[in-house]
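What follows is a set of structures to go through.
Throughout, read-outs are computed from the coordinates displayed, never taken from laboratory work. Nothing here was measured: the structure is a model prediction, and the numbers come from that model. Cβ atoms are built from the backbone, for glycine too; each structure is taken alone.
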Structure I
């Protein structure tokens, strides 16, 4: 398992070692010891999974303290363009984002610590997305930022995504007051 730093501190790309042969493949999708060895002593308490058709955009979502969540995300089937935005107000990269493709072939994962807004757009029908979370979901602590906010300048490479009602009316980044 290779842990790759991104241009934003604490946001990490996890590239597992995949063993393939004519029968299929095998890989460790999580190893607590390997994470500890990399300085990530995490306690995952909830796993979530979503299935979406091509063109569904979910995000940009986060959980405020005291229910802030770190997430280890990956695609089980299909592909997404995954985005994490730094919303830690004292961070040198506040408002900056990292975007990368996660798919069933590359098996790439992204560690998104608390203090990030997260979203993804599905690139294929029947995409299955998995999240390992460090805290439980709490509706009163949920927050979001408008996915197409021009101040964030995220190139989602989609013009008319399929959005939830909540995601259509999320606040602009300039109106957002970070609790991180």
Structure II
């Protein structure tokens, strides 16, 4: 059970209904998961949702790459609810079973493509060190290009925040 009370659209002041509506539209018709906490501050929740919308609908990362990164980040932070959702999305996006297992278990790169191994290494390194060492930065830039690398780093930061919200407010499925 979440540490915060559940809100309904009607619980918000009328000027914040648009935030609820936009979050629900972007998130498969629901305001749940970490957004059940973020909606307590509607303008902020809306902005977080807009960034997620960018990653899902406008981003340059393929869905399989995006979901692999999200799984690695949420698993690293022990955020069970977002991890479970994104593991399912990774499966649907075609992320390999070996890559999903590596992201979930902390396993090494055995059986992964070089790109999968790089994405997991990038995510784990950012989570543990808050930066990319020069060698990893150069390898990531060569593989992804500068724009996609900026997106991948930002995605890691975004899902670190989502993990913190899920963990701090005890967000569970349902």
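Of structures I, II, the largest value of distance in nm of label points 7 Å out along Cα→Cβ at positions 56 and 120 belongs to II.
Looking across I, II, the calculation of FRET efficiency 1/(1 + (r/R0)^6) of positions 104 and 144 (r between Cβ atoms, R0 = 30 Å, to 0.05) that yields 0.65 traces back to I.
Structures I, II were shown, and helix-only ellipticity at 222 nm (-39500 (n - 2.57) for each DSSP H run of 4 or more, over all residues; to 500) at -1000 was computed from I. Source structure of the calculated read-out (Rg/Rh (Cα atoms, Kirkwood Rh), 0.95) within I, II: I. Mean count of other Cβ atoms within 10 Å over residues 16-23 computed as 9.6: which structure among I, II? It must be structure I, since only it matches. Calculated for structures I, II, distance in nm of label points 7 Å out along Cα→Cβ at positions 40 and 72 is largest in II.
From I, II, which structure was distance in nm of label points 7 Å out along Cα→Cβ at positions 8 and 88 = 2.4 calculated on? Matching structure: II.
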